[in-house]
Structure 1
Amino acid sequence: MKFARKLASAVVVAAALTAFGTAQAKDLTIGLVLSMSGPFADYGKQIKHGIDLYIAEHGDTVAGRKVKLLVKDDTGIAPAVARRLAQEFLVNDKVDILAGFDLTPNAFSAAPVATQGKVPMVVMNAATSAVTEKSPNIVRTSMTLPQVSAPLARWAHANNIRNVYTLVADYGPGHDSEIQFQKTFKSLGGKIVGEVRTPVDTADYAAYLSRIRDAKPDAAFFFVPPGSSSVSLMKGFKERGLDKAGIKLLATGDLTDENELAALGDAAVDVISSFHYSDAHDSPENKTFVAAYRKAFPKDRPNFMAVGGYDGMQLIYKVLEQTKGDASAEAFIAAAKGMKWNSPRGPVEIDPQTRDIIQNIYIRKTERVNGVLQNTEFDTIKAVKDPGKAGE
């Protein structure tokens, strides 16, 4: 009888503890700093699409914690605004995780907030190599510009391109892409015959393109933000006859972003680019991703921003499952290091040393397939680390 009473009492206590534990599993609040308006509004929209798609597929609860998303609009390249929004997320909204960050200057400015607030910061695009060095609490699920520029330089030299003129936007990602392309290309014996850095908001590239044409290089290497700048640059390249002069157009894949291909039209045909994602990537994971994306967002094409958001949420879910819901910076970053999964872009891994992503880089050619422009992958460089940090 006493045993029965003790057993019943133990069951009641256990039930009470279980109920208490469940009640204590508070919402997992994620504060997203994204460009939802202004010239880079498509960046924020695509990242948010990727996030929403992952949650729709995998549910809004992870490790017993309901996921709550809050979004603040940084309006574009606005470091002071991004920092203020990150601070508001921590002080007013008590978020568990900072995420988003489509632009490098904004990620740089918010990084100290993540450090001081002792919260993880998941960067879903900002691609300057140094971003993860700005806080020990940052992990990135997109790419770095050196990571995609170095393979393109090697491809160019292997395909008898011996002299190149470089044109890049004058901010962090442009500097990174230019420096790495030139460094790798020159290390192989190639020659840089000219270089120029243009304002980020350049609308007319006519004078720059005339200089390139007069220099008569084998190829021109470009990096400018996708959008109106890339459309102006690419169309100007053909309108001014650089292609007819035998100059090849090389670029990081931002320039032929899927959402810009319709605006680029024939100006994009035959561009050789290097990148980590194409919506034409041939894998079961990507076919499933693209089909689901098109169903959910029929007015848009999935692009690298969408995959950055999708994999950013994938990382968050995988980490929280491993930590059993602990989102503290120390536990989160420790669990993220070395984490592997199959992304729509291919196999990926978080580099344990740099907290950057290790992934395949693809050499692609933009072409029309069944009347639709796409970035067709024809060569793969496997498991590429960020050479910007490796000193390559």
Structure 2
Amino acid sequence: MLYYLFTWLDKEYDFPGAGVFQYISFRTAMSVIVSLIVTTVYGRRLINLLLKLQVGETVRDLGLAGQKEKQGTPTMGGLIILSGILIPTLLFAKLNNIYVILMIITTVWMGGIGFLDDYIKVFKKDKEGLAGRFKILGQVIIGLIVGITMYYHKDVVIREKLPQNQTQQVQSVDAKVISSSHFGPDMKSTKTNVPFYKNNEFDYGKVLKFLPDYEKYTPFIFILAVIIIITAVSNGANITDGIDGLATGTSAIIGVALGILAYLSGNLIFADYLNIMYIPDSGELMVFAGAFIGSCIGFLWYNAFPAQVFMGDTGSLALGGIIATFAIIIRKELLIPVLCGIFLVENLSVIMQVSYFKFTKKKYGEGRRIFLMSPLHHHFQKKGYHESKIVTRFWIIGIILAIVSIVTLKLR
């Protein structure tokens, strides 16, 4: 909103300083600052309100150290995160940008599913919360929205590299030629970047090329892939949210990496240099990424050990959905197993534990376990590690994975 206001003031009245809102870097910085203010200053007020409403966490007795002390800690703190993301985005981003619109829809939708789950747990006193099938349905619906939009919307385009020694003139928004480029014209595509591979493009449309008329299956394959990715990552973030600050800090690290990748993909010069597809208008996602990072860091003010508030599913499902959608938009979703390695391992630890327990129970009559407890962070708690040490080490691993993800742009 402020972007449009100051653009108008600059154009109509040559208002001093208004032109600075044209710079993505400035609006991103402002987005981070406002997000931090919203989450730290007004977050305290929301926590007090949650305490007043007795919106406390009911902690199951899992025999973990320090678990009983968490009983009654306010939950649904994800509302703080959502506010810290949406308010700066609405203030500083270009709201007619299709990618920003998709991120706002994803944030509200996934946050709404999580809020409904938390509401049922807290106010309806149902420990199971929203039934799993309805959570999955909600994730499938947002996957359909994102997938269909990415496939059919006219503004969702890419530019591919031209053969060597070919260039074309590239025009800026005001129709003035700014440079020559090795990229072709805007085009619709279902291609995405592949990490660690020289000719690093994978086309969903060619997955079934062994079939006659395989092109007609392309929308189905692409949209299905989007649904699977969003569902997997949002559930991974949800499972990771088990000890103070783990999911929040990990998401902030992932957000920094995604913001950098969005800037590089949306910048013609860097995309050319790094030999990656150029995605027009995706650089605007930097403003959203700034709000996301600021919101996660600000929430850590209250969520770091010992946590004064839990994000609940309101926050964790939203964080996972945001990360997945963001990665899909900038065509870096195949980096998710690396970038979101913490989420992946946490997810796998649960799948392995449950599968092995069922298999051994059927075969030997008694269920056996791979880990002392799953998800993986509880395994280390059972081994006697303090949760602060577990969180810090997971963060360090997350930073390494984020660096590796960015390095893949050159390491092929």
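Any read-out appearing in this document is the output of simple, stated calculations on the displayed coordinates, not a laboratory observation. Being a predicted model, the structure only gives us computed values, none of them experimental. Cβ atoms are built from the backbone, for glycine too; each structure is taken alone.
Structure values in brief
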item	result
Which entry (1, 2) yields the derived value -13500 for helix-only ellipticity at 222 nm (-39500 (n - 2.57) for each DSSP H run of 4 or more, over all residues; to 500)	1
Given 0.65 for FRET efficiency 1/(1 + (r/R0)^6) of positions 132 and 260 (r between Cβ atoms, R0 = 30 Å, to 0.05), calculated: source structure among 1, 2	1
Top of 1, 2 by mean count of other Cβ atoms within 10 Å over residues 76-83, largest first	2
When distance in nm of label points 7 Å out along Cα→Cβ at positions 300 and 372 is computed for each of 1, 2, the largest belongs to	2
Identity of the structure behind 23 (criterion: relative contact order in percent (Cα under 8 Å, 6 or more apart), calculated), options 1, 2	2
Among 1, 2, structure where P(r) over Cα pairs in 20 Å bins from 0, in percent as derived comes to 25, 55, 19, 1, 0	2
Test item: distance in nm of label points 7 Å out along Cα→Cβ at positions 276 and 308 calculated as 3.7, pick one of 1, 2	2
